[in-house]
Structure 1
Amino acid sequence: MIDDPFQMQRELRYGAPRCDQILTGRHFTIGYSWYFRQAKWTLEIINRDRELVNDLAGIERLDNFRADTRIPKRFRAGLKAYVGSGYDRGHLCASANQDLQNIQNSETFLLSNMSPMKPQFNRGIWSKLEHEIRVLDARESTLETYVLTCPVFYFGEKVERIGKEQEDFGISVPVPHAFIKSVLVENKRGRFRLWTFEIPNKKQTAPLGDFLVKTYDAEQIVGGRFWDRISGSDLHTYKSKPGKMW
């Protein structure tokens, strides 16, 4: 019997950082942090089963936000934590990246796939980055696009929290200082390209290309290799020219 999710889940074939709990979904995987009470990372292949779906028009966004009961109650966020907080329930694995079937889209609305995001960030540059990744995935030369997303906490900086530590209310949830998104593209000839972005959790006006960083540097912040099943360090030290996207 195979009990290693890294052998079972297609999106994990090239590796992912360690975490406290792996939540294997039908269409993407979450590496959960009990300490931070939210995902340490999410990893997806954009609409990985599109070839099995007859109607590629997609479905409407479901918006059925809910707690993830796979996580022990004392470590999981509830809806009340976000009420009146001034923060969005920000998707890590984007809803529009998983929109071929209702159950697929529904899984993206589990709170284990959410982190507190400033509204101007979530609906601004974060949404723009998600869109640009889908444009990249739609290229004729692209076979599969793997997206690893990580909330970031800078130790030494004050951490804001939302929610209250009350038995009838739920738990408080730390607000990430920034978010990292690492995009690994495999083309139809089996070659890889990798881009990694680090964006502070606030309104941004600079172009997306300004937030490109070396994957190796991002790994030091998160703690652990992102794509450790790909040998060679060239991908991890590569960085695009400032201001340039793909």
Structure 2
Amino acid sequence: MSQRIKVAVAGASGRMGREVVRMVLEDPELELAAAVARSCGPVDAGSLVGKPETGVIVASDLEQALSSSQADVLVDFTTPQAAYPNAEISIRYGVRPVMGTTGFTPEQFSLLDKLCKEKGIGGLIAPNFSIGAILMMKFAATAAKYLPHVEIIEYHGDQKLDAPSGTSIKTAELISESRRELRQGNPNEEEVIEGARGGYYNGFRIHSVRLPGVFAQQEVVFGGHGQTLKIRHDSYERAGYMPGVNTAVKKVMSTTGMVYGFEHFLD
């Protein structure tokens, strides 16, 4: 068997982070090299996910963990505030960042891409790792060529920090590549309550719903003469993202430069 890929996990004590740790431990082609969580305490990473002890103690400092772990890949599910500095530190140590945290600006992406190329390594920023969600985006981009009147409604739990979601923004970007800007609705419409029509993007609207009890869903609604088309994807648990994360960890090893969007790893 070829040498295993050494994986570091940032945000290891979070709900997504624990799923990543479990996925790495269950794949014989991967090796858990480091786990980082600022408020977890020095516990064995295996204990976090109900697995036998691994000998990998959860660290509180990412830079210290990467400097001593010889990791190949960093998987990051932290916060928008921490994601950019984490990616920058990762690249500095020659560790390929696989970022599941969103909120990067175009300028930040360009700089990370430049740093990756200087190091001769690859990286990924992915708003969504779900294969079903990627298909939803692709189908929506195709439909927009024929039904240009569209709105996006995305649903997440009430503790999600960013709105709209990274997935809905990525969907909007793909739709905009397929359709010219078209300002929809009555030109004289008036929002009686500010924000009632949702966020404006390239002529159409994105609506963000935040409620307890919701996990992650997105609906793309197209309208035409006498008809509507709805393309919807529902996620029910975090484990559903792990096949995508697993694929990303392995494919980023043969990539140079920063990639935006997991769909590029599915071609």
Structure 3
Amino acid sequence: MLTKQELEKYWAEASKIYLNHVSIDCVVFGFHEGQMKVLMLKSNNEEAWYLPGGFVLNEEPIETAANRILKERTGIDEIFLQQFHVFGDPDRSKFHNDIYRDMLPKEKNFFNQRFISIGYYALVDFVNVTPTPDAFSEICTWRDLDDLPQFQLDHELIFRTALDTLRLQLNYQPIGYNLMPKEFTMPELQKLYETILDKKLDRRNFQRRILAFGILNKLQETRKGGAHKAPYLYEFNLENYRAALTEGLQGGW
């Protein structure tokens, strides 16, 4: 936990280098062993869980700030980022950590001002991420979507809005390049879509439709092992994938 002196130094610096009233909150999605996951932080000395977030430097573009914040939490850059909503309820940004809040007078506490938060969701390769806590957190870790802790502030609303937006995106843009390994089987890709959508998809229809999009290359290699016929491996056709991100896909799931 930060000391009073460390807090005074942090907040004095924050009030000079960051924009007032503007914050960024990020919903970082990963996919591993058939499970969709979200990156979360646990506060120092309390059972309070938050999404990764931060502030915007005075002369910094918003997109640059979001990438900087996520690089600090994940250790990777060039992340797929999508801005999806702005959260501005007047009471949303109350700082709920009583230990920190009571250590300094209100006028010296950078968090006591009202913040609107710009929401981003990110899609990352799980194995490349090194979860790293910030100064106010003791843990930064992945949590399964079906085993999430209680969110603090309005972070559950931010998470749910991001997930709904991601599900909607599946109807008109491809998903997977930032979440899957370089080579994967069709059942593995289908599992990703089913996990995001939270519903089962017909195997034959899924394969027919995903191949019709033209965003996959079928490889000659197969996935070895198992009792059944080894499934073929696929990789994303990056040129077609990026074109589909721009031009969109036809039809939904």
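Rule-based calculations on the coordinates, nothing more; no lab input. Keep in mind that this is a model prediction, so the values were computed, not measured. Cβ atoms are built from the backbone, for glycine too; each structure is taken alone.
Summary table below
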read-out: Among 1, 2, 3, structure where mean count of other Cβ atoms within 10 Å over residues 118-125 as derived comes to 17.1; value: 1
read-out: Which entry (1, 2, 3) yields the derived value 22.0 for mean count of other Cβ atoms within 10 Å over residues 126-133; value: 2
read-out: Structure from which 0.00 was derived, FRET efficiency 1/(1 + (r/R0)^6) of positions 14 and 206 (r between Cβ atoms, R0 = 25 Å, to 0.05), options 1, 2, 3; value: 3
read-out: Structure (1, 2, 3) behind the derived value 21.5 of mean count of other Cβ atoms within 10 Å over residues 142-149; value: 1
